[in-house]
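Multiple structures are listed underneath, in structure tokens.
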Structure I
């Protein structure tokens, strides 16, 4: 057993800690399990949940510095430390609210370092709760002390965690006084990270607001006001705009429609010069009859009884390409985009082109 050169009081606390270690290890498993389950149940996104029981040497160093502050080992609230690291700073409050509903919180000894900064200084923001596990969440007759021992829960963002790690590794924990010019550089870096944290939240909020506006415009049918992009096309597809034409084509052979993703047609639509969802809607209105004729020609001599949900948009794109004078090269490019580049695409383009010629679509 290591001799850390502690006084009698420090050694007594260290002996208490050694006896508590099995309960602390169990607490670590229980606290992590409770937190991870609630995060999953609430569909919250975090980058990490982690925990550690304080190492004996680390505790001995703490006792050597300020062991007189503690009457017993149970007065030391960070023997077990749990940490939740979030992507965004506003998620810190969501995890905090979750923790407040789960655990007993010692508010007098908990610290919200986000509220402690001076106006002219920077530092890592972190929320530190001193918690206990209530019996209604977990009770173990083998370790009844689990409901009595405090643990520290830290909640911070990924960038705050980066700052804390840099500061601890380069600052006071190195045991060497850092010259003022380096501390100033670290503080400038902290300011950059803090600003980045804020801006990530602003960007996420703005994107969510944009998506809500788009969904509202799409729902109201104001498609000409909605720019064509990945998000808006996804919202548009949720309205099943090609469903009527698909069902009409399927009825030719009483075929079953197999659903497939249509997102891969977005670059095709953009290549055709479409910039709004209104342009896509116009393509459907103006091209559905010719697209149906082409499908009738293709299916009329077959007994195909399964078609994909892409048949409508594919034939609409074919009709639009030919109307725009894209010819065989345009069809070849279409099939390269939706099927991946292949020598077979040239033959497919040739065949479709001749079908369109026979139908006088060109």
Structure II
């Protein structure tokens, strides 16, 4: 593999110099900007990240501001990007950098790797792109590119395979252009040697040198063991409305979607009659119940299948103790502005004309 990769380096860098996309984080590759961009780009497409990144940089332009931001504000800035632990770990790491490094990202791979939320890929990306240090940054795009170029037959999702590829890339990395080398591999995987469907081999600088292409086996690589099937969970979402306010509540501080806000729900797909009984048991007097569209949201390891009901309650009726149920009633505009909600509930935020994430950001800019 080493000799194969060594022969591929010059053509890769030449291709990257001509075809690299203009991206906001590449224009000013400071350690902070590179760090935030690489965290956002995990599991997320470049085009989806761009507006989030610009908004995040405007609101939190440096490590100090990130370390001090309130959690709800942080999650609101991240709203719609998913994988919210990324945002929480960003803040944790920012606090650590402020306390241990005087607010400056450490220019050491090992110290970067020790920060919350930073693994070998992100540490390698920051070290190479921001500091010019010769460390590989191996993500899914890079694994796919290398597996095809070398007909690498091991399961690329295994830790041993990733470590082997990191070792081989370290051996051929051009020290004077470490950052460009890593970005070139990422770029090739994102735009040419793509994950879904056939790669665009005619556009690839390695067309005549790629072993998988040579034998017509591009789609046989990378080798991956089959994933476990996602579990399905069913819920009934309650859009509980009193006048022009709707009930929301904060999720626990740990676990899936920790610290985000949600509509109250009950397990299982319930009937209209069951919903009426549930709302009465909550201490409300329902005066109108309407069934809404079904919702579905796919997480990495599970799917939510949701039924929804809009329930208007008698505003003159005595209300139960909201603190006991952790509920608060907020107007749509207030929820949109202050309370971060995950895209999992978008079927029901649309019913209330609450815009989330990119949808809200795009409308503000237009």
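Observations, loosely collected:
- Ranking I, II by distance in nm of label points 7 Å out along Cα→Cβ at positions 163 and 307, the structure that comes out highest: I
- Once mean count of other Cβ atoms within 10 Å over residues 51-58 is evaluated on every structure in I, II, the highest one turns out to be II.
- Label whose coordinates, when semi-axes √(5λ) of the Cα gyration tensor in Å is calculated, return 65, 24, 18 (choices I, II): I
- Identity of the structure behind 19.9 (criterion: Kirkwood radius over Cα pairs in Å, for residues 155-298 alone, calculated), options I, II: I
- When FRET efficiency 1/(1 + (r/R0)^6) of positions 19 and 59 (r between Cβ atoms, R0 = 35 Å, to 0.05) is calculated for each of structures I, II, structure I gives the greatest result.
- With respect to distance in nm of label points 7 Å out along Cα→Cβ at positions 203 and 275, the largest value across structures I, II is given by II.
- Structure from which -18000 was derived, helix-only ellipticity at 222 nm (-39500 (n - 2.57) for each DSSP H run of 4 or more, over all residues; to 500), options I, II: I
- Once relative contact order in percent (Cα under 8 Å, 6 or more apart) is evaluated on every structure in I, II, the highest one turns out to be II.
Here, each number is a calculation from the coordinates, and none is a lab measurement. None of these values were measured; they are calculated from a predicted model. Cβ atoms are built from the backbone, for glycine too; each structure is taken alone.
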